[in-house]
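**Student:** See the structures that follow.
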Structure 1
Amino acid sequence: MLKFFKKNKPLEIVAPITGDIVPIEEVPDKVFSEKMLGDGLAIDPAEGKVVSPIDGAVVTIFPTNHAIGLVTKEGLEILIHIGLDTVELDGIGFKRAVEKENKVKKGDLLMEFDIDLIKEKGKSPITPIIITNMDKIKKIDKNNGQVKKVDDIIFTVEPV
């Protein structure tokens, strides 16, 4: 059993990107809006830098660099999906700063991306931040409005 779930303590997740929060239900992609991968929210980015919202480890980086999977030391799994349909860009406009299995701290740079290029290619830069192991979560409190990376909490989760 994971430590996070044994202690039953709430965990705060900070903003990995500066921008405006978009409720997950309003993301124009059914995979996210219908919570097929989990629950969370999205951020319409004001800048092209993604930092770690947690202390933990990188467990997945897609070859196209458009998505990163993280896990906290307590066992909470988080997916950061940079943009919508950005897998189709085949990595163009993305520059990774970490590798799989790297340990990360809140605020460590994970990825840089070119918002203008994403838009020029007809894609949306809206970035979902999803908790993928929702079966272990009793409650998720989501923030709204504008957020600044690292400085603002985007959600607090309570384990089952």
Structure 2
Amino acid sequence: MGTNQNAVLRVPAASPADALAHFTGLMAYSTDVSDVHAAMDAGEPGFTLVDSRGAAAWSQGRVPGAVHLPTDEIASRASELVDPSQLVVVYCWGPGCNGAYRAAVEFARLGYRVKYMMGGFEYWAREGLPVETDAGVERGRPDPLTAPSSGVSCAC
């Protein structure tokens, strides 16, 4: 091909072996809201879901069943709230926020196995999943730009 290659082809794709290692690695560090919801809905998820946002954000809405542990409090309070033998899944506001990464770093420093929930609370709510406030639990309508309007799974 000439020098006017399109941007997709300009840098060669990784080998299949490198791609396998890379994408498997990504899944070792992250999960998504649909998978977290399905696991939580099953009753015994095998992980502790931690909301790392501050008190005002927590009060505005949260994932039902999540533990509230702001990032700045993880080092001092994790041992009283989170079982170190279980995987921890952390979330913050959304993809425009790196708060879940900061929380994951804090848990890893303490020796916890940790993943972050891609999309955070924003995509949880946008997919129409249950949102808890002090007034109770409500379920919104899925945003058709983020989830099929007929359900919460893209069936991927």
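Each reported figure results from applying straightforward, stated rules to the coordinates on display, with no laboratory input. Note that the coordinates shown come from a computational prediction; the quantities given were computed from them, not determined experimentally. Cβ atoms are built from the backbone, for glycine too; each structure is taken alone.
**Student:** 1, 2: which one has distance in nm of label points 7 Å out along Cα→Cβ at positions 104 and 120, as calculated, at 1.3?
**Tutor:** 2
**Student:** Then there's this: In terms of relative contact order in percent (Cα under 8 Å, 6 or more apart), which of structures 1, 2 is highest?
**Tutor:** 1
**Student:** Next question. Out of 1, 2, which one gives 30, 22, 15 for semi-axes √(5λ) of the Cα gyration tensor in Å as computed from the coordinates?
**Tutor:** Checking each candidate, the match is 2.
**Student:** When you work out distance in nm of label points 7 Å out along Cα→Cβ at positions 16 and 72 for each of the structures 1, 2, which one comes out largest?
**Tutor:** 2
**Student:** Say we calculate FRET efficiency 1/(1 + (r/R0)^6) of positions 24 and 64 (r between Cβ atoms, R0 = 30 Å, to 0.05) for every structure; which of 1, 2 gives the highest result?
**Tutor:** 1
**Student:** Quick check for you: by mean count of other Cβ atoms within 10 Å over residues 88-95, which of 1, 2 is greatest?
**Tutor:** Across 1, 2, mean count of other Cβ atoms within 10 Å over residues 88-95 peaks for 2.
**Student:** Also: Taking helix-only ellipticity at 222 nm (-39500 (n - 2.57) for each DSSP H run of 4 or more, over all residues; to 500) from the coordinates of each of 1, 2, which one would give -2000?
**Tutor:** Structure of origin is 1.
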